[in-house]
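Trainee: Several structures are given next for inspection.
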Structure P
Amino acid sequence: MFRRLFWLALGIGFGFGLSFWVTRFVRRTAERYSPENLSDNLAGAIRAFGTDLRAAVSEGREAMRERERELRADLEGRAAGRRR
């Protein structure tokens, strides 16, 4: 008798806890995909992409300038060697 009551109480507690968790999960998911949140998230992602793109272009230009300096120095060294 007590074993059955124990398992009944355990099942009720587990069922209540699981239903509470599922309800919270569904509400959070629905809120996350609401039109207002999606537009905010999209705007933030676009801003971050623009920032990352500007940083990448800047880094690429600096690498290009550095390589150009190296090539010019190499050419000047070769030209000085030919003059001798």
Structure Q
Amino acid sequence: MATMAKELAVEKIEATENEKVKISIIPRFCKGCEICVKLCPTKVLGMDMFTVKVVDIDKCTVCMACELRCPDFAIFVDKKK
């Protein structure tokens, strides 16, 4: 009887961080709606090939508007202490 190897699905997560915040994006979940980009008051986010990207993390004020309004749960903001 042959054994079947189970494949573990590993989710690709793009994380960008500095001393005060970590922004994680799951590209597979992002549908390119640009809601997070339009809501960001400091223009931290941008679009690249229909997927959200962190453009300048140092401008992030950790308002979390992008995470709260993402309909696809593709972006996560973690404030560091």
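Trainee: To which of P, Q does the computed value -2500 (helix-only ellipticity at 222 nm (-39500 (n - 2.57) for each DSSP H run of 4 or more, over all residues; to 500)) belong? Please report the intermediate quantities before stating the final value.
Mentor: Values: P: -35000; Q: -2500.
It traces back to Q.
Trainee: Right, next: Between P, Q, which one scores greatest on distance in nm of label points 7 Å out along Cα→Cβ at positions 37 and 69?
Mentor: P
Every read-out reported here was derived from the displayed coordinates using simple, explicitly stated rules and does not represent laboratory data. Here the structure is a predicted model, which means the values were calculated and not measured. Cβ atoms are built from the backbone, for glycine too; each structure is taken alone.
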